[in-house]
Structure formats: C-alpha cells, structure tokens
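In the part that follows, the structures are each spelled out as structure tokens.
FYI, it's all coordinate maths here, none of it is from the lab. Nothing here was measured: the structure is a model prediction, and the numbers come from that model. Cβ atoms are built from the backbone, for glycine too; each structure is taken alone.
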Structure 1
Amino acid sequence: MSVTTIAEMASSLLPSDPPVQFIDEHGDQHAHERYEMPSPQTLLDAYAALVVGRRVDQQATTLVRQGQLAVYPSSQGQEACQIGSVLALRPTDWLFPTYRESVALITRGVDPVEVLSMLRGEWHCGYEPRRHFAAPQTTPLATQTIHAVGVAYAAQLRDEDTVALAYLGDGATSEGDFHEAINFAGVFKAPVIFFVQNNHYAISVPLAKQTAAPSLAHKGIGYGVRGERVDGNDVAAVISVISDAADRARAGGGPTLIEAHTYRMAAHTNADDATRYRIQEEVQTWQDKDPVDRLRTYLRTSGQLNEEKEAEFADRADAVTADVRTRFLAGLPPIPPSELFAHVLAAPTPQLRSQADQLRAELAAEGEE
C-alpha cells in the first residue's frame, strides 16, 4: 500500500470537525453538506419522546428519595442521545445499554417499571431482552461492547441485515473490553455502532485525565474504524448520524465509532456529590444547551409545534409517570434477600453457602424470614 493510499484511507476515517449539528442551542437550523435533516414527523416524534423521557427521569429520581429505588443514574441532559439513537434504528436492531439508558429503553417500548426493576434491586434485568431486542443494562464499563460485536458478527455470518448499537460513556473507552470489541469489529467489518456519550466525566474523572486523543472519535483510526462526532444535545443530528452509520453497516461498510458531545446535568447517581469535582458555572453553560428546550424552540419557530400539540405531549408524559408512580407506591412484590445467592453459580461454593447462612442468621435475629 502506498503512502498516498494510507493517507487517503486515514482521511476517510476522520470525524467531522466541528461535530455534526442541525439545530443549535438557540433553536436555529443549520444545513450540513453530508447529512440530511430528519423529516418533520420524525422530529415531532422525537420531541414527544423527549418530554416523556424527561418526566420519567424526574419521577425515577423522586422514587429514590421515597425509598422505592436503591439507586438511579439520571440521564437529564443526555436524552437527545438516547432517544435519537433509538429512533434512528429499526425495532429489530439490537441495543446494548449501560445503567444510564433508561430513557432509551422506554423509547424502544419497554415498560418503564420493568426498566427500573434492576435499579430496585431485582436480580434480573426486569424485561425480556429478545422481545425488545435490547440486552440487559450493564453496570461494568464496556463489557456490553463485546456482546454487541458478537451479535453483530453473528448477524453478518447469517446474512442478516441486523445492526447492533453499543452505548458507552467516555470513561468506558479507557477499558480493555472496548479495545477488544472495536478491534474485532474493525477486522471483521461487523455491523456495529459504538455510541459514546461523552458527558465529560467518568463519575468524577474529567475527560482530560481519560485520554490524550484529539477526540474520542479519533480513536477509531487506530482500528480501521470510521469515527464521527455529533452534537449530542441536538436530537436531529443524532438521528441523522446514527441512521447513516446504520445504513453503512447494513451495506457491508463495517462499524462506526460515534462520539456525542453532551453533558450529565445531574450527579452520576443519587449517591454522588457532583459539586466536589465540577463548578456550577460549567453546569449552567450546558443548561443553556438543553436538548428538550432546543428542539421545542425550533419546532415552535418553524410552525411544527403548537400549544395543542404541546398539551397532548405533556398529558402523555403525565399519564406515563402517573402509572409508574402508582405501581411503585402501591407496592411491588418484595424482593427476597435470599435471591442474592440463587443465580450466581449452578453449584454454590462453600463461600456462597457460608454467606447465605450468615444472611439468614441476621434476618432471623431481626425477626425477618
């Protein structure tokens, strides 16, 4: 291969600079030379999903305070990434979510109560993955990227046009599993999308301490994988970029590494104190780029959204959150503590049996079964 050919190949893998954007923080529209703006109906559907997603996220945070959930990682500020990615794919394309993708799963059609079950302490993921083409939410960083590549490669071998999308955060790109997954995908041109939501912090570690790369999307070059950058608070851009990556994958063009620039408005979880590692001025800067307000402004200005439609979407969000609240507060079936040990290994080890006996003794001492 000549130097020129290598240079041309490397150039074809480079991400956009600046990130792809259709609707800026003021709600103004911008054209893009490569990507097409989604249809008006798609954007209305996206806005309706954004309204529901934001309200469910707020309700889940309240349920934590009420003791109904053990923990909740809020996706406030990142909803455009989650909703845009789901709307860009087919219902039969596979999603591989992290613990923060509740809104993506709800947009896919999973019952919100089932989505939140894992965060309540259930040993299973709460929903049937094969029914929704959505793998269980994962807490370990980047482990689901390997699973996503496996499903995508299997689809390729079966001559199916299924695409797999793996969600991950900026911190997950520092994990070995991510390297193994993207390297395998690049070599075998697996139809998979690595969708990095760069919210600038891996819990409390800022991006500058995660990587020295020009951007996370630039990491794709080393694996022969095309990189792309997108404004993660612009749902129109997210839909367009992921749709393009999915079309490439179905046509045999291989994987894409997409970096969405966004921000986690709330703390990492309810157990985190974000004021220890970021300042309020930074949070306010991103508050002004809110994905829900941005799309609302654009749709109102362009005449695609009126007060009647807004009321309809708000009523729909109220109905969804009211149902979630009612079912949680009415009392979901209690979780037996003994289930902690029931599905770890087929044959419990002596250590597991000892721990189970200890738990039973503690519960008995407290008068519980």
Structure 2
Amino acid sequence: MSAPATDRAATFEAPDDLDAINRLSRERRWSDGLPVVPPTAARVERMLAHARRGRHDAVARLAPGFGVATVERIAINAVLAGCDPEYLPVLIAATAAVADPAFNLQAIQATTNPVAVWLIVNGPLAQQLRINASFNCIGQGAWANATLGRALRLILQNIGGALPGEMDRATHGQPGKYTFCCAENEVRHPWQPLHVERGFAAADSTVTVVGAEGTMNMNTHAKTADELARVIAETMIHPPSNEYVHGGEPWFILGSEHAEIFRRAGLDKNAVKHALWALSKMPVKRLSSNEIERARASRTPELGELADDTLLPISPRAEDIQLIVAGGPGTHSVYVPCFGNSRAVTRRIAV
C-alpha cells in the first residue's frame, strides 16, 4: 500500500527506517525540524482503525494553500508526529475546528504575528488519553499533549501549506508553534468546565482550538478576589496588542489556588470575566499613533469616535474573556494573549 505523506508529496511507500525518512522529511520539508516517525502503510492503517469516517473523506480545506485534509492525510501527519492511534479522533475534530470561518485560519497561517494554535481537550476522553491537565500541563513530559499539538502543526504545514518563510510569514514565531496542547483540570474546577460553558454535555468529549500569541506567567500571592482580579487585569494591559486594536478574545489558565480565591469570594466565572473586563480598559493614547488609526478603523463601529482618553476594552464584551482551570498546585496562573482577529472554536470528538 502506498502512503501520500502530504499534499505536496507524490504517492509512495514510506521507508520504515528512521535515518531514511528523516533525510526525506528534511529534503521535502515535511517536518517541524524535529525527527519524525516513518508513516508506513502499517502504521497509517493502525491509526485509521480509530477513525469513525472513511479514509478518503474530506474533513476540511485548510488555508492558506487550501489542501484537502482527508482522514488519511490527517492520519499520516499523526504518525509523523508520534501520536498513538487512539488520538486520531481528536485530530479529526481539531482539523474541522480550525477550518471554521470564525477561527480565521487564513490570517493565522499567513500572519507575521507569532500566533500558535492551542488545543484544549475536555470531557472523559481527556482522562482516557492521559492528556495532562495538572503539573506542567503546557510544558514537556506528556506524550499525548506533545504529539497532539505537534500533529496539528504538521497538518497545518503539510496540508495547509504554511511553510515558514513562504506562506507562514511569522516574524519570530514562538515555541508553541511546535506543540501547544493541554486538558482542563475538571476535577479541581470550581465552575462549569469549558465544554459545558460552550453548550456541550458534561459527558461529551471536545477539543477547542485557540489562536494564541504566547503565554505570560502570573505569579501572585494575592489572597483576596479584588486584589487578584486587579493584578491579573494589569497584566492584560499592554499597548502593542492586537486585542486592544481589534477587540480580541483573551484567555486565562487559572491555577486551582487562584480559582479557589474567586470561588470563596462568591464569584462565578461570569463575574470574574466582568471584573477583568472592567479593570483592564486602557486609554487610547497608550497606543502608538499608527495603532490608534488601526483601532479607529477596526473599533469605531463598536465604540464610536475614539479620543485620546477613550477607554478601550480588550474585548467587545466581558463574555469574550475565556477562563479554564488547569495546572498543578502553586500561586501561578497564565495569561494567554490572542491573535485578536480570531475566535476559538469547539468541536465534539466522535469516538
């Protein structure tokens, strides 16, 4: 059986030899710069055994090259990344999610911005696949987290055509473009988990895709909800920000200790969002002159005429701020500023 490795490759039988496949992947730019697993016919077949759709079914067309992401092509890239076969349904759902118009994949793939695609997995499947939601959940050490995030990047590169320096025009990029994936710690969660908040049943398994610019650690020993909200909001305020220019969708990974402070104060998730939204407004004059003109072009319909002392909210609505709870113990949470012209998309995983 032959295996078409990517949209940019001829059909051929992949050699089951690490040195040979890695030489070939470097020559044809199939890799992210790290070693890959040979996508032999046998490995691809083992992967496809976990699909609920036919191998040639088209899941999506992926910008900017608009390659067709079939189930088989997704499976091939999953093998390249080192995924276990049972991870395939997550990647099929994630591929469909990034192609949703609300996600704005064309802009994310071709921008000079360092935006990476962050995967958040919720529901029973997250535990079944051992996707890390605790210690070091967005760091190294968990096979599922590492290979799932990596596989989606290879899908975006090899099927979507976003090769660095060609269609991917990122000025610097970021480490999250290798892999960025975690689960939500639903066991330590004081509120509804993300997928339930977004309209799914608690028993559903979902994957959410987020256009993330990076991460900012927030190490604070604040012990009251008011003080905690203030220091988090002040972290959000930064003038070189797509979110203030366009009205974004900022994300937070709250550590369980910080989430518990809000819970003890009687604040639900919506109340926390409204507090952060109000406290993070920034005067227009803090933007550069060029960014002020961009903000006027983008946000005047929403906010009216922008004067120097107009207070810009980071997002059009408080509800656009997104919170998940994850990570191990400690006085840390993470601010994840986002692309601005993108909205996260959640899809149910068919298993």
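Summary of values
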item	result
Among 1, 2, which structure scores highest (criterion: distance in nm of label points 7 Å out along Cα→Cβ at positions 20 and 300)	2
Parent structure of the calculated result 0.15, given that FRET efficiency 1/(1 + (r/R0)^6) of positions 28 and 68 (r between Cβ atoms, R0 = 30 Å, to 0.05) is the read-out and 1, 2 the choices	1
Entry that produces 23.1 once mean count of other Cβ atoms within 10 Å over residues 260-267 is calculated, selected from 1, 2	1
Parent structure of the calculated result -10000, given that helix-only ellipticity at 222 nm (-39500 (n - 2.57) for each DSSP H run of 4 or more, over all residues; to 500) is the read-out and 1, 2 the choices	2
Parent structure of the calculated result 3.8, given that mean projected area of the Cα convex hull in nm², for residues 44-91 alone is the read-out and 1, 2 the choices	1
Structure from which 64, 44, 32 was derived, Cα extents along the principal axes in Å, options 1, 2	2
For mean count of other Cβ atoms within 10 Å over residues 52-59 computed as 13.9, the structure of 1, 2 it came from	2
